1. State the single structure among P, Q, R that was used to calculate semi-axes √(5λ) of the Cα gyration tensor in Å, for residues 210-393 alone, giving 40, 20, 18.
2. Computing mean count of other Cβ atoms within 10 Å over residues 234-241 gives 26.5 for which of P, Q, R?
3. For the read-out Rg/Rh (Cα atoms, Kirkwood Rh), a value of 1.03 was computed from one structure; give its label from P, Q, R.
4. Computing mean count of other Cβ atoms within 10 Å over residues 146-153 gives 10.5 for which of P, Q, R?
5. Can you spot which of P, Q, R the value -0.82, -1.09 was calculated from, given it is log10 I(q)/I(0) by the Debye sum over Cα atoms at q = 0.12, 0.14 Å⁻¹, for residues 90-305 alone?
6. Given a computed value of 22.1 for mean count of other Cβ atoms within 10 Å over residues 226-233, which structure among P, Q, R does it belong to?
Structure P
Amino acid sequence: MRTRGTSRKRRSEAGIALLIAIFILLLIGVVAIALIVSSGTESALAGNYRSSSGVYYAALAGVEEARARLRPNDPNSFKNTFAAIYPTPGNPVPIGTVGYMLNASPTDNAGAMRATYPDPEYDNEFGPGSLAGANVFTTASVWNQAPLNGLPFPGPLYKWVRINAVSEQSMNLDVDADGLADSATPLYYDGARFSNNPAAGSQALELTALAVLPNGSQKLLQYLVAPTPLNLNFQAALTLDGNNVQFTAPNSTNFFVNGIDQGSVGNCNPGAPAVSAVGYTNGGDSSQANIINAIQTGPPVSQNRTGNYTNGSPPTPNVNLVALPPNLTTVAGLNALVQAITESADVVVNGNATQANMPTAMSATNPMTIVVNGNLTLNGWHATGYGLLLVTGDFTFDPDASWDGIVLVIGTGKIYSHQSGNGQFLGALFLARTLDASGNPLASGSALGSSYFDFTSSSGSNGIYYSNCWIQAAMPASVYKILSFHEIAQ
């Protein structure tokens, strides 16, 4: 029999299961809503990241195209297609001369790109109304030119890249240390600092790109760039860089090393001061003795060839200590030089190479820059190369071959020949060892190793002849180095 107390208790608990069920449903609903909101937030974040990345790389593509086209050996170089904004020695780009590289998409009005996508940033840098009073030139992006404009997919979605000179005023930088960033003359870069003096170095340029995506995302990126000269200054027809350099002299009566300037190219004629026949860079070791002893004792005494190593002045053999630019005297400097040359090379061979890898397009009127990241062996090549040749491994030379220009053997620093022939080097030959005996790179702060000129007694050729004209003709185009890079708030 139920008691009255039990009945009253059960009535007081009636409906508790419903309340628990409602609470659980509410909790589940809250969790579900949170998951939906979180998922939407993640999707939005992913979409924003996708848009920001896409517009960033679109703008980056613009400034990189413009930087590439500042190189004179680029097929679409501004030197040939946009000369108004291409600086040359003695003819810098004036402040107030502005170039736009336009990249209209299929949905853009190609004739109204600058109106559709204005550039207020220029006036922010040079002062209100500066762009309206500027001399403005335009050219098309490579993506708007054949054959790229016929591709079935769109190019990068940048709209324009502006190319212009910079000044103290535009950069808000006190270059001349007068306490004011007020100069409106172009700035030049000497490799370490800016100057108002045109003689200090190459002109600095500003590249600014605007990218706009279909969803409205925009990005404005800016480079400050200047060409980086290679600073190749040869003080000898044959330079053996480093410590305790090694030398083996051939017996051939036809083999000369001559430091007298010779060889015409284009409008350039000989007339530069003579340099040393053979140069070495360490006066505190056995380098000089190694070279002279090899020249004096290599052939039989009756066939002494000391007079074959000359620059027109006594003594002979003409073997001298030479001073090189800082970038040619350290492992770090030489490695940086190799990298800079590789970046501007016409042909790069990664691995061992032969004459089959030499480009057929090079000629006396089209000298080229060839880099071999490995050993180079010329055998049975009765031809002439033109330009700058850089070999990081051993260079086995066929003396029937010739080279007009610059030959750099930087890495193993060894050139070897064991045959006779009638070829020659005309320009300059430079050897430097930046690898150890196992072929591993030396540490940046290490002393250079022993470069090795090894023309065995039975080898020959007509030798090595200094030519300032061919050195200048072979000098590769400078790469425009990025001095600064930043995103501009809009």
Structure Q
Amino acid sequence: MSWFFVTSWLVSVFLLIFRYMENSFEKIVSFTKRRGFIFQSSDIYGGLGGFYDFGPLGVELKKNIKDSWWKAMVQKRDDIVGLDSSIIMNPNIWKASGHTDNFTDPLAECTGCHKRFRADHLEDKTKCPECGSKMMESRNFNLMFRTFIGPVEDSASVAYLRPETAQGIFVNYKNILDTQRVKIPFGIAQIGKAFRNEITPGNFIFRVREFEQMEMEYFVKPGTEEEIFKKWVDERMRWYVEDLGIKKENLRIRKHEKDELAHYAKDCVDIEYKFPIGWSEIEGIASRGNFDLTQHQNNSGQDLNYYEEATKEKYIPYVIEPSCGVERTLLAILCDAYTEVEGGRSTTTEAVKEMEFLLKLNKKIAPVKVAILPLVKNKENITGKAREVYEMLKPHFNVQYDEVGAIGRRYRRHDEIGTPYAITIDFETLENNDVTLRDRDTMEQKRVKIEDLISILKKDIYEN
């Protein structure tokens, strides 16, 4: 076989795989809008690139992800406290941190169609990938969104939307030391919005201009950072697998090469997820040294040293930083949970032949925990009892009442959005005061007494 045919065959295989990956990703993107997870921002006005809105199911899933992170990082630990710093801060902070001068991407513009691209993402930096015209020489483009404080728009009133939440933690480090009973090693955790004026946002919510970070700065004694860094890498990987339920085989740790490290970083790894479009970062864990606190001490004139009473030492702590995006984590969870089933999976007479799918979400983070389904719609005694069960469960779980359509269709509707359990109220319920409890993943159905529902569901959802 000639090299020509071998090469052609390999190219064909690669294109087929690439098209399959794209189609898989497009299915998930389409599903998120159809089922009310994610919408294009400003949709009725044609949208706005790099911005997305989260619908009723998306906002619940986001909240559950953030709650899980906060529980693991703050609630369950004695050595980490929380913070919520402001989005707009004194612009001198960004000067000290290096963002004003160095937070840039190389911008390339086409001389023909005038479209703009990140120069480091272009294979041929001389030719436009859209129209083939010549590209202008690239220039640095600062990614911070600029705004003004007060009624006058001049250089004295310039401010920025924060491009990361970390600096809000660093400038509050002294406040935490002065007001809380913390000792090295300790951490400060924060969940909040950040903004980056990306040149080319893309891949749905993976790269956007407005996003939410879950970030923690862990302050350690110099010389202990290597061991603590390794522990945090293990802990963060554990969270994705055990707390969020992401398949371990779809996660990997990629260590940064020396030429990838920031000038102040001692070490850094990415936790990557195997998206349909390829392996991509969902979290970075960095050993940042003492660069940030040193910069803020030098520029603010404030003493940011830590005094260790036991040894009488005085030093600026080193920092370990695990940082992840809520949106990227949510996208990884949806990709991981999206499961297609050949030939349908309904256990009713409505069984269908076409491909169906379900979201095998971890029960703890599923947007809706329980669906209440009266067997028939127009029987007042059935629907009345179903409403009673709904009101009983509502204070304990996010519950949906659904009486529209045949029972098999309603099962599939809730399988699609990842609801772990469906409760059917039928004629037998009226006689025995029990219901049918259906499991999303196994489709197993069992009769359960109504008075036992809360304890059974709490155990199955939050303890198993």
Structure R
Amino acid sequence: MAATTIEGLVPRMRQVCGAANVITDPLELRTYECDGLTAHRMVPALVVLPGTAGEVAAVVAECAKAGVPFVARGSGTGLSGGALPHPDGVLVVMSRMRKILEVDPVSRRAVVEPGATNLSVSKAAAPFGLFYAPDPSSQVVCSVGGNVAENSGGAHCLKNGFTVHHVTGLEIVTPAGELTWLGDGTGVTTGYDLLGAFTGSEGTLGIVTKIVVKLMPLPETVHTLLAAYATTSDGGRAVSDVIGAGIVPAAIEMMDALSIEAAEAAVGCNYPEGAGAVLIVELDGPACEVEGELATVRALCEAAGATEIRAADDPAERAVIWAGRKSAFAAVGRISPAFIVQDGVVPRTSLGEVLARIAALSADAGIRVANVFHAGDGNLHPLVLYDDASPAQTEAAEELSGAILDTCLEHGGSITGEHGVGVDKSRYMPKMFNADDLDTMQLVRCAFDPASLCNPGKVFPTPRLCGEVPGHRRAPHPAVAAGLAEIF
């Protein structure tokens, strides 16, 4: 895209959003060159910060009219490069739109803007005895709009589900610049589930401007139990035994020795000294039910070889137990100059075998791996630690990261549980889906975005231009021949 096209958009963008909310300075643009995955960087041609849904619609309409690609960005905490800017496009930053517009305790729902942080929704609902269930580890800073894009989960998704299970309506701006609604806020779906298709589409189908979310009653009782083990295998046995007993905790999380070391350095979480792994199990619900489950879980953890068990029902004490787990991703920065946060899923029954394979891969590569994961549903977050000042280590870390995903697929798992595909994992999509699957997904994308302007270059390894005949490529697409688009 020629620079003159972007320059021509600037006056109109300033008119729509205000001059102070349009960024053109090269140094300021670099602020937005990546999301939480810093390995991928790209400076946008232009950044705009709209303040209303109408402004978002106007910005997108101008991009559509000029044939300029655009990418939406929330808090920038994503870990797959999903909000990586387009070098010849407009980055639409939603951080000014962070109001909680309504909390309705009767219908148990809230209406929020996309820039509202995840945790702020629960804080607004708390006076009514309600909370918003999805809770990514970055919930203090991550935006609800970003959660919708990635279908985020968090530690408590085992019992409560992912973002898609708690969103009942979305106001969106289509890639043509039109405002419309998906879902009516009741959670009742008739016809095609466009709301479900949009949630988790990684910003490729449009931009969210309002979100209707379900609120849940705060549980009567919450108990958090921390069990220390000599090995992750012992902890994994406890996980299987708890689930096998018919108990579905709110959360079951595990950390290995290296991730514990990092958390201790970062937040002083005071986990049991010398533990090879810690298991965090949280139970919530009616007091009579939770008390019975707690006794069973404690007995099962002891039988699996727990070297120490701590339990807490006081909110402050529970927060101390969770401090290490919640800080784990950032904490590894204390023990490594750089790291890759991986995100794969395996069947829960394969956890022990997969963790052993990761350990072997780590040893062969000479690259450390800290394991933090949602043990209850097999969602792994291996942290690959390396020195980015060394090209050889950087290459080895990337190869190891890919080998971990291959291992997940070999065991019937997935290349992502909640961090998304973005640009980082697009090359692995053909390993998980066949050509027909990918073509079908592309047809859905093209139904929303026939001009291929909305967050292009994400998710698909070789994205087709809308209008191409599925199958092997033939003559160049007219947009390519005219110089308006390119094949990736």
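Since every read-out is calculated from the coordinates, none of them should be taken as a lab result. Every value quoted in this text rests on a predicted model; they were computed, and no experiment measured them. Cβ atoms are built from the backbone, for glycine too; each structure is taken alone.
1. Working: P: 40, 20, 18; Q: 49, 22, 13; R: 29, 19, 16.
Clearly, the read-out refers to P.
2. It traces back to P.
3. Answer by label: Q.
4. Computed on structure Q.
5. Q
6. Structure R accounts for this read-out.
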